[in-house]
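Colleague: Please find the structures below.
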Structure P
């Protein structure tokens, strides 16, 4: 029987897959807690070489192999590493062209299985975070990964966003969540549809509880009224889901109505953020959201309604609802059709609110007169921590994320300045 070809250590001069570092550099990196070789075009052979170096490694706890074109063959090699290595805690295999073949192999690393030769069986007991986003995984992989979560209860986060997962695979969540309530699946950018959203929501409703996943991210998943109603049923009298992201779906007015009806008082909910951007809400849908704002849910602090074809009627309803709300801090309404008829209501909100921290109404077709009104209201606001963004792209527009990041930095700086001022005042009193 021919000898099995020996796998060389990474960094060999003739090794085109891993020679971006020398052997000595590789030795140094393999003694650190994080091994980041993302975007190095390792391909399957490189994955095999790196994997072999990690088989008995006792130092690396975080492995990042994203953007390396390792494919299914490379995924199978990494699955073998995951079975043998008991030090790894997080593995990132995103954007690697992995299909269901590799997905099933990765999932199998968490499942106890007898060794065919009668040797002690190996399976992973240490990894808590697995990132497989941006690949080509389907329903079969999701079923396998749900089974992995049921077997390995320390697995607490699985990112399978931006894959090809449909609604059928979501049936497996019932068993997974019954056995492992702590595991969060990130599913944005798939093809779950109403069927998948319903299966997931029912599993969470039945087996979820405090300590279960706090984030429900179903963005860009072809969800309409049926899925929205299922999510609403989950949120009704719920005490664990805090952040809901349903952006880039097709809820429309009917879906929004079905969702909102479930979370209005007297129902109890702990929802903190609600993202309904890009959902064709229109004025009717905006009026439904205004009902939630008017109900003054104590936990709800952020609502995103960007790009929803909301006009003056919906804008005015939202602004008036916010005037009597004491909890909401962030309202994002960029890229709608809010015009002159609702500007006065927003100006009144800007002048009078004491709780809001950010109001974003950029890219709404406001003319100079309307912007001047908003600017004047902004100068007379009673809450100096409120930031109002109403500029267009040629006036220094920031993206929503940049806007909120800047706001957070500004608030932190303001708080620091206030603390310093208070400390100086206290010091002055002591001297007096």
Structure Q
């Protein structure tokens, strides 16, 4: 039987929520990947630091002694809390101060009430509107504004280290694996607000937190032949330079955090593919636009990207803030300049172009997504990406296909009809 742990996080440190898939990847010599999912639903891990004093130390020690098999229940401090009015110890109902979060529905059997840095579990008999009926008296008076959270069935890590400051004050770093099958968190049915869709893949339109300096690595996967005697030669079986990006994204509210989590869940970790813009000014000055062709100054651009299979899509930002994605069909030279033939009519003049950024086809570099909740509404998420060859999405059926928002178009392509806006 699971033991309920009454510990409450010390919000001086973030509460960490980790989702993890498992993906098997087979890579060919030319960099093409075949990926298969080994885990249909992600596993979760909850980590936080608890500060214990007085009776909380005693309660913690008793819980550790009782839970010898590692089976515990904890309040899910990563969930959106609901708040209740004050109740007496003999109360059998709880009244919410406002409408409850989505997890608070009629199928709920128990909740955790958190007040005075202590959590306690109560059994729910029913929920009607803003009233929660309990299966018996609550047993202790609860002050106004106490929070309630859902209860998670977890498995405690096998080793637990406690920092003892005094005989009555300790701190403990806690780590729990959510019991598989008890908390299935799949992608929501709603559209991802910060992602568009382009040729069968999502486009991540949320910008990273540049205060934390995103890290970009260029990985040239060439082969070197050297017999340690004379000349040295190199060969490049992979027809592009791989880019590895690690960037922090900040969700300033729960919907913003949910968008990032949804993107990860829909891709099932490293399994799926998405477009990730660089947000840089990657193109030389645009000097001409006619129909489906766009001309940029100089031939250096042609020499660098004409045969590169990773640089085939870009995001054009208009001077009014609108953003439009394009795919390059071919490149050619004309009068010393580079002419790009695109998949659709541009419909702009060069003066209306603010900047042009590459959009790289990427997958997540890790099967794990870490969400650090700084408060119960704000969280930071580090997203690591690895760029891939931009293959037609119809070639990926059966392994990497990700359903996208939008509508189905001929040739097996998804197209998003919404206007993509750039926000500072």
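Colleague: Check the numbers for distance in nm of label points 7 Å out along Cα→Cβ at positions 21 and 317 across P, Q and tell me which is largest.
Modeller: Working: P: 5.7; Q: 2.9.
The maximum falls on structure P.
Colleague: Can I ask one more? Once relative contact order in percent (Cα under 8 Å, 6 or more apart) is calculated for all of P, Q, which comes out largest?
Modeller: Comparing P, Q by relative contact order in percent (Cα under 8 Å, 6 or more apart), the maximum is at Q.
Colleague: Okay, next question. Output the label of whichever structure in P, Q has the greatest value of mean count of other Cβ atoms within 10 Å over residues 5-12.
Modeller: Q
Colleague: If helix-only ellipticity at 222 nm (-39500 (n - 2.57) for each DSSP H run of 4 or more, over all residues; to 500) is calculated from each of P, Q, which structure is the one that comes out at -2500?
Modeller: Q
Rule-based calculations on the coordinates, nothing more; no lab input. Small disclaimer: the values here were computed from a predicted structure and weren't measured. Cβ atoms are built from the backbone, for glycine too; each structure is taken alone.
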